[in-house]
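Structures are listed in the sections that come next.
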Structure 1
Amino acid sequence: MNMLTIGAFAEATRLSPKALRLYDELDLLRPARVDPHTGYRYYAVEQLERARLVAWLRRLGMPLARIRTVCALPPTAAAQDIRAYWARVEAETAERRDLAAFLVDHLTTPSRKDPAMSTLELRYAAHSDPGLVRPANQDTAYAGTRLLAVADGYGPAGGPASTAVVEALKVLEEAEEVPAGSVLNLLESAVRDASLAVHDVSAAEEAGTTLTAMLWTGSRLALVHIGDSRAYLLRDGGLFRITHDHTVVQSMIDEGRLTPEEATTHPQRALLLKSLTGTAPAAPDLRLHDAHPADRYLLCSDGLSTVVPEARIRQLLTIAPTPDEAVRALVGAANEAGGPDNVSCVVADVVEAVA
């Protein structure tokens, strides 16, 4: 067996001798031979490929424990695991990018209370319908001057669970005006209270609910999201989904194991990875969105998004002159498509306030 000293091996792999000693201790990259008298490490030429893989994965920022797992996999499975890891890194990076953009804007934009600046407000409507198949409506939709919310309950007590979550968030309507920089903390705290509310109504029966809600600050909308209800933004004619489904099929799409088209017929397409169940609350997604005049926001349960294509949703949102007409058109489209599930929609327009 052709052997390399630790120094030569380190130079060939661009791993320092210190790193190689650490990887030996962690059973990640054992030397081929250790001199029993001097303790000096020697590596086989055949170990170069594994060492280089370790070095590349470290450059990606992958934790050592996960690198050990990846190195033990066959090539195809290892590639899938790397793809999944990088998808999560990109998602986390996107969240940090949004936060950085918000902080830059927050620190450089003049006060929103400047009287020379226009004042914005919301015009809104909410509508919920049982659909054409389900015997009861377990959705809850709400729209108010500051709070927009859609919750989709499931299980024997799903209806009370979704109602309890939205009722728990309604206290935000009366809360004192909160600076945009603090509103995400306020929403996160409100979700913890909402989780307790689910526990209170479902102690004797299994239940859970999704939650997608937005809180108006006067210049921005703060988003809290958990589950597979969705939020969309219609701006300048384009429709943008601003939430990420917490479902098994979405995770498979993120990992490259499933296409969006395949996901629509997957047998586990309704299986949630996150929801509010009344037990230990899962961490929600939290984001801030700057509001522009003429923006139109849509919050909806999956009773709309799974049966009405996004192109049709965009069309209906574009042509409806008011939020009330928009929500009724969207619910009607879901029922025209068979109405297999409860369907709930909230539409809010950002407009300049009339003095």
Structure 2
Amino acid sequence: MTITLPADATLRPLELPARADAGPSPAVQAYAAVRNELLVETTGRDDDCLTASELLSTLSSTPDRDRRHWAIELDGDTVGRCALDILQDDGGETAFITVALLRRAWSRGIGSAAYAEIERIARDAGVRKLLNWSEHHDADAPLPRIESPTGFGSAPADRSARFLQRKGFRLEQIVRGSALHWDDELAHHLTRLRDDAAAHAHGYRVIQWMIPTPDEHIDGYAWMKSRMSTDVPDGDLGMPEEVWDAERVRRQDSRIIQRGWSMLVTAALHITTGELAAFNELAIGDVPTAGSHQWDTLVLSEHRGHRLGMLVKTAGLLAWRERHPASPRVTTYNAEENRPMLSINEAIGFTPIAYEGAWRKDLA
């Protein structure tokens, strides 16, 4: 149902093509365009922009996520978007919420009214906790700081932070965005780090695969993916424990492949038990000169202390460079209190490019 907002704007549900193999509709194309414009306007970067075809595969619901999307339209123009991503691992009680509006549509009450509607829909669906991630920026003049309750990092009280606070959200965590830029010396540096890590990783060996995940590794990979939801610091966000099995891994792989992307998984195998002990993911779209993305990295708690984090990251990056020599940089995100992983990234050469606030609101 289309909802009227202030200034004669409308909140229109995004209808997806009925057929899985259909291309993006004009509505999806407009939604993708405003999403990309919002990303560049908000962050000044295009690393996370997606074409309409790439985005389409990420919009539909799965057994793990109930995904809903709306376009905000003003005078026949798409000027914003809303998204509600209801997680199914805790029975639908937790959802990610996004309400984003282009600057040219600010200060008309549109964003607040759209947020109220999406929160109402979330409540009606049984959601009890809303989570939001927003990138925050200092203004020309110093802004008051909002300290993270984790004790690591703070966010400036910028427009986005003030909006979230007015809506009842509280800051729970700061997430650092980092980038690694390739140069002529980086491969030598990574090789030295990898060899040093391998010398400390007695009893382990590196294995790698491009998705789809091979059957012989799918159960071990699924177990490590499930541990990402419990072993990675999340402050008091209260992320639900995710249950991963082989079928969920196949669904993930299929969506990435449908997007037209490639992903390399680098893992450490414990030779004695045959157990996968650590992993790292690197991904890229079909444009060779685009930036790459380092997604999940984890060392299982029972295998820590052997430099496996450094091993899978450096081995992955070296193999990635051979496959994608034209990709100029790799971006990644980590909780600011996740010092072990940040220390590895810093030693590799990643430098900060952005800081996000992770926000939580409990619904009565």
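Coordinate-derived values only; no laboratory data. Model, not experiment: these values are computed from the prediction. Cβ atoms are built from the backbone, for glycine too; each structure is taken alone.
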For helix-only ellipticity at 222 nm (-39500 (n - 2.57) for each DSSP H run of 4 or more, over all residues; to 500) computed as -13000, the structure of 1, 2 it came from: 1
Of the structures 1, 2, the one that 26.4 was derived from, the read-out being mean count of other Cβ atoms within 10 Å over residues 158-165: 1
Structure with the greatest value (metric Kirkwood radius over Cα pairs in Å, set 1, 2): 1
Origin of the value 60, 45, 35, where Cα extents along the principal axes in Å, for residues 46-237 alone was derived from one of 1, 2: 2
